[in-house]
Structure P
Amino acid sequence: MKIKKLDYLIELTYDKTYKGYVADVVNLYGCMSQGKTKAEALANVEKAIKAYMEVATKANKNTELIQRSVATPIPPVYA
């Protein structure tokens, strides 16, 4: 299997109840993780992305995955 480095948009939100950060991968529905610090949340979400893609690859063995880049404006909050 070919390995390729992809970029993901990750939204970090501080959760007062958890007293840490939630990292939500905006362009992978349902892919998220958490950590007590931003660095920990980002490290954990990287593992979640790898697991998500592994499951997606296994579930779609007869399906071709194609990457496309689309030029779109990015809201200031994400820039």
Structure Q
Amino acid sequence: MTTEQIFEAAMSLPDESKATLAERLVAHLVSNIEPEVERAHLDVARKRKDEVLSGQVEALDGEAVMARARKIVGG
């Protein structure tokens, strides 16, 4: 089966089943992250947290940022 065939079959599922499938796929991907990649992500997250807490950068509201991005790209 190709990924396109799997996708088409998944699209015929009820929404609740699609959500369950998506959750399971994401959980699988997250559980298979290479340790060095996960460590690098954590290092970046810690650095950014420290920058916000020290006042070096300003945290922005995620919804406001996404609304602005949608406006820019015309979505």
From the coordinates of one of P, Q, Rg and Dmax of the Cα atoms in Å came out at 18.5, 52; that one is structure Q
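Matching task: -9500 is the computed value of helix-only ellipticity at 222 nm (-39500 (n - 2.57) for each DSSP H run of 4 or more, over all residues; to 500). Pick the structure from P, Q.
P
Given a value of 0.85 for FRET efficiency 1/(1 + (r/R0)^6) of positions 32 and 64 (r between Cβ atoms, R0 = 35 Å, to 0.05), calculated from one of P, Q, which structure does it belong to? Don't jump to the answer; show the numbers that get you there.
On the way: P: 0.85; Q: 0.55.
Clearly, the read-out refers to P.
Comparing P, Q, where is distance in nm of label points 7 Å out along Cα→Cβ at positions 8 and 24 highest? Let's see the in-between values first.
Numbers: P: 1.5; Q: 2.2.
Structure Q gives the largest value of distance in nm of label points 7 Å out along Cα→Cβ at positions 8 and 24 among P, Q.
For FRET efficiency 1/(1 + (r/R0)^6) of positions 16 and 48 (r between Cβ atoms, R0 = 30 Å, to 0.05), which of P, Q scores largest? Can you show the working numbers first?
Numbers: P: 0.85; Q: 0.30.
Evaluating FRET efficiency 1/(1 + (r/R0)^6) of positions 16 and 48 (r between Cβ atoms, R0 = 30 Å, to 0.05) on every structure, the highest lands on P.
Every read-out reported here was derived from the displayed coordinates using simple, explicitly stated rules and does not represent laboratory data. Nothing here was measured: the structure is a model prediction, and the numbers come from that model. Cβ atoms are built from the backbone, for glycine too; each structure is taken alone.
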